[in-house]
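Trainee: These notes open a run of structures that come right after.
Throughout, read-outs are computed from the coordinates displayed, never taken from laboratory work. The model shown is predicted, which means the values in this text are computed figures rather than measured ones. Cβ atoms are built from the backbone, for glycine too; each structure is taken alone.
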Structure I
Amino acid sequence: MAYLPQLGLPAYASASERAWRLFFFAFCGLVLLFLISPILIVLPISFNPTPFLSFPKDDWSLRWYEDFFFNDRWTTAVKNSVIIAFFSTILATSLGTLAALGLSRPNFPARAAVMAVLISPMIVPVVITAAALFFFYANPLMVTSQPLLILNNTYAGVILAHTLLATPFVVITVTATLTGFDQSLTRAGASLGGSPALVFRRVILPLIAPGVISGALFAFVTSWDEVICVLFIGSSDQRTLPRQMFSGIREMISPTITAAAAVLIALAVVMLVTVELLRRRTERLRGIRT
């Protein structure tokens, strides 16, 4: 059967159907343009040579990119964001993958209730979670008159908070990957003498690797972009890039913020492309044609 590749309609489609499809594509394009227009506006402003926010007219400059990459305040913020996001991603990916493996078992009790608890950080407003963590960190379990562990204003506290926010993304992504997983492969590996750890490393992990990597990318982006928890439980030593941008907007609007935003946009694009490539690889492994 012949199809119109431009519209995705069969050759016998009527004129009204083709017109409706064209209108639908045009409407979707306008909605997409409306959503990404703020992002597109930021990019040219980041090349502005003047010390205030404006569109470059005649001259284009990399002045604010230079300030972003060589100013100690911004480089320290980037370093803190990378450190916190890296460890949060490792913890969230490990915990989320283990939770997804347990939830994928057909005889797991109260699966729906456990899943609801695990994804609750995605539903509860972040400001509520941040306030709860602040009071929880401020009043840890005490065996003696002195607290055994203080997590406020520490890297460990921020990492654990970001892990809490990022783990639901890993759980959902890996669970979706395990939906089409053939459990007989696990039983076959065990019947050949493989231990649970060996079966996971040799059989399960290679097949669900695209989902695990996708979840890790989502966890990294969640930690990288998070600012509210850092404002509540972090100190000046844990000033991440989003917090530095937030402080810059409140204290002094500097065009360096637009350069930082452009770098974050580029990072987000790379992440999205990577996730799409992993999705296509997963479909090829399952024998699904796109």
Structure II
Amino acid sequence: MSSSPYIFEATMENFQQQVMDASASTPILVDVWADWCAPCKQLMPLLEKLADEYQGGFLLAKVNADEQQQLTASLGVRSLPTVILVKDGQAVDGFNGALPESEIRKVLDKHVEAPEEDPYEKAHRLWEAGDTEGALAVLSEMNQKDPENLKVLIDLAQLKAEMGDLETAEQVLNSLPPEEKLQHQAKQLAARVKFLKQSAELTPQAELEETLAQDPNNPDALHQLALHFVLQENNADAMELLIRLMRADSKYKDEVAKTTLLELFDKLGNNNPDVRPYRRKLYTLMH
């Protein structure tokens, strides 16, 4: 039984009063579920989360189909999970199956007044859902209202880089105070922007692999293939190639292998499981 004030168990005995009658003042979302139903178990945590987030904008009534067979039948339920939105004593909307959170929100927002959402959280929710334009609009508005908010600035730069606008991302990073440029997220992003800028000049991966098959210590091929792997998030193989390059020609392009390794360490952070062993390998080669 949930401890949330916005969630309750609906039964045949309380359904009329707590769902049908109560829906005159507050929309009620009825979730018909069963313990053996896997999609029900996927859906329920989302509904519970939304009920708490909307803070009473709607109430969540949970109907256990096995325990409330008469109620389930009276609701005309043919598959589980079934979700019914009741408002003013009428079923006004609903859906079957485990929808993603974004789709559930669309159903709710047609009938329920959404709570005021923190703009920073909204930007990241849109970003994670793939709506980069929406996230950019929210972050840009936040930046206009508070240009000194460095967290928003770094997020703007990161989003711009993700959208392919590397020039703007670099400008934002360069505008940061010196002490902020040393923060992990800023260093990580600066390294990523640099790798992305280099990617436009890379020889196709297949050609590089063919070159290395014929000449395993070719420094150009080792370096460029390592950059391909970085952009593919194949970081361990990238670091291995850069170590090979240091062994083959440590002075190549002003020690670019060492520089690239250090930038990659910054990009990944010390908690990445591949960073520590390759730091040791780099240290061994340098000493």
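Trainee: Name the one structure among I, II that log10 I(q)/I(0) by the Debye sum over Cα atoms at q = 0.12, 0.20 Å⁻¹, for residues 94-237 alone of -0.68, -1.15 was derived from.
Mentor: Going through each structure in turn, the value belongs to II.
Trainee: Identify the structure, out of I, II, from whose coordinates helix-only ellipticity at 222 nm (-39500 (n - 2.57) for each DSSP H run of 4 or more, over all residues; to 500) was calculated to give -22500.
Mentor: Corresponding structure: I.
Trainee: Quick check for you: by percent of Cα pairs over 37 Å apart, which of I, II is greatest?
Mentor: Top value of percent of Cα pairs over 37 Å apart goes to structure II.
Trainee: Taking FRET efficiency 1/(1 + (r/R0)^6) of positions 46 and 270 (r between Cβ atoms, R0 = 35 Å, to 0.05) from the coordinates of each of I, II, which one would give 0.55?
Mentor: Clearly, the read-out refers to II.
Trainee: For the read-out distance in nm of label points 7 Å out along Cα→Cβ at positions 110 and 206, a value of 4.8 was computed from one structure; give its label from I, II.
Mentor: The value was obtained from structure II.
Trainee: Given a value of 11 for relative contact order in percent (Cα under 8 Å, 6 or more apart), calculated from one of I, II, which structure does it belong to?
Mentor: This value belongs to structure II.
Trainee: Still on this structure, I have one more. Check the numbers for distance in nm of label points 7 Å out along Cα→Cβ at positions 126 and 222 across I, II and tell me which is largest.
Mentor: Checked I, II; max of distance in nm of label points 7 Å out along Cα→Cβ at positions 126 and 222 sits with II.
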